[in-house]
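*Asks:* Input: structures, listed below.
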Structure 1
Amino acid sequence: MDFDRDHDARVRYAAFDWLTRQVSLHDDVLPRATLAQGFQFDGQRVPVIGPQGIFKPRLMQVPLSITTAPKGPYDDAIGPDNLIQYRYRGTDPTHRDNVGLRFAMSKGLPLVYLHGIVPGRYLAMWPVYVIGDEPETLTFSIAIDDAIHAGLFPQTQEAVGGIAEVRREYVTSLARHRLHQRAFRERVLLAYRNQCALCRLRHSELLDAAHIVPDADPEGEPVVRNGIALCRLHHAAFDRYFLAVRPDRIIEVRQDILEESDGPTLQHAIQGLHGHSIVLPSKLAEQPGIEFLAKRYEQFLEIVRA
């Protein structure tokens, strides 16, 4: 292949710059439609995702991104060796997509990794590098690095494979945490139809997935039944015990907060919720677990009694 490294670098880093801007607007879980629309480069539209997992835009010679569909536990995404084990396209090692990733490995080219969280939404991570090829298992080994190390200068396979282990462990730890948190958030928001369970606000940019029992607690499982979709204001009020959701799914505002006088926001956004039911997911299996609500409510009562 007569590889145009300069052109490749310009397109690749235009993609990284575009992703940075999208993440600032949407957070780092991006809609497939946004990724498929992509960005403009020299008058041409460049998608960042395609119909197949290994994707090469038309104006590039080498793949730009790799995608994992939203299937199975997200714990499987990154192995104990701090590497993603990414499956070949099909079973033929000489398929052009597999050849393309092998070429990216030989040139030390940075790629985008798009991990499906829920249907139609992907956690975007970059740069990642192909550092291993295992034809016997039909997989590539992919290393995650930090965006500040995605320099314009090409990296050799040895240099990429030799990413300082301490840094790779740190970056991988952050990636695992992001996968866990984003998967929890997206699944909870999907269950609650992208609205706050207390005030029904529907702007997803302003919504969080609040743990009922905190994730630091041994019983704070990252499952939908231990989550409630809340806007930022009500998430903060819930976390600070301004209010609670009782096991019967009724909102209870702390008595001293009810008696406080502090303008229309407190009156309508907090005090006005007292005694109302929360919005529930339509699927019974996704509704907040009574055991989680009971434990959290007991903590709320301890705060009230203190």
Structure 2
Amino acid sequence: MEPCIIVHGGAWDIPEDLWDSHLRGCSAAVEEGHSFLQRGASAVDAVEAAVKVMEEDPTFDAGLGSFLNADGEVEMDATIMDGDDLSFGAVAAVQHILHPISLARQVMERTQHCMLVGDGALRFARSIGVPTVPHESLLTQREFERWQEIKRRQSFEDREFFDPTRDRYSPRGTVGAVAIDSKGKIAAATSTGGTPNKMAGRVGDSSLVGCGNYADSKCAGVSATGWGEPLMKTVIARRVCHSLEDGMNVKQAGDEAIRYLEDRVKGYGGVIILDKDGNMSYSHNTPKMAIAGIGAGATIFKHI
């Protein structure tokens, strides 16, 4: 199998002055993940490496640059999944961790559990020597000012970020990656800081298997991004895989899932898909979606 990888940096109405930063961030991530695959590393290694690049990039809503919750704190969600045996690890509402995706992998590989949340996830991180960071090191001026503005307005709805009747969109840079390695293993990873001004303890789709993330080496890998609650209601990542199992190709499966998301629950978002034969695609109903991929023959593509 020729290794392939695709990443996303969020689906929203990305302003033109931010296109370059989103494309640079996605390109750096996909190249890092692909370099792991070329050295013979597993798909799990590749997606973790790719997502870590984006967690360190304040362009995106993951790790550094995450949105602040209603209490002015950073709480993050992440999932990583191994498509060979369907094992996965997830963390939710975790604080003080620069790379939630790496902590999610440790949950998968070093515990008997699939998900740890909040303080329990943080205590696990400290028990195995995962570095923790002060809240301030994950805070950007951009997000602090956004939080202050929301507090001044004294109102906020998630739908504001995806309602096409509005002329103001704000960043929704959840990140994700899907890869297939030379042995045919598919892995997927998704990481996010969630939504601005969310209630403390709110968990979105990114840490929930089948919703924001899914991988099955017998079928495909999917990472989703967008308005989390509708993505959860439709279990969108697993829905894409069901459509592939029913005979659709990757483009058809992605488009069907996004149509259903909008028609059934008025949701907005996007998905990236990589199937067991190395075919990759993406679908979204937001104005823009930041994507980069390296396919067969090391062919590189970018989209926004």
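*Asks:* Taking 3.0 as the value of distance in nm of label points 7 Å out along Cα→Cβ at positions 51 and 259 derived from one of the structures shown (1, 2), identify that structure.
*Replies:* Label of the originating structure: 2.
*Asks:* I would also like to ask the following. Given a value of 58 for percent of Cα pairs over 24 Å apart, point me to the structure among 1, 2 it was derived from.
*Replies:* Computed on structure 1.
*Asks:* Quick check for you: by relative contact order in percent (Cα under 8 Å, 6 or more apart), which of 1, 2 is greatest?
*Replies:* Once relative contact order in percent (Cα under 8 Å, 6 or more apart) is tallied for 1, 2, the winner is 2.
*Asks:* Could I ask something else about it? Kindly point out which one of 1, 2 the value 0.15 was derived from, the read-out being FRET efficiency 1/(1 + (r/R0)^6) of positions 11 and 187 (r between Cβ atoms, R0 = 25 Å, to 0.05).
*Replies:* For FRET efficiency 1/(1 + (r/R0)^6) of positions 11 and 187 (r between Cβ atoms, R0 = 25 Å, to 0.05), the value 0.15 is produced by structure 1.
A short reminder: the numbers here are calculations on the coordinates, not readings from a lab. Predicted model, so just to flag it, every value in this text is computed and none were measured. Cβ atoms are built from the backbone, for glycine too; each structure is taken alone.
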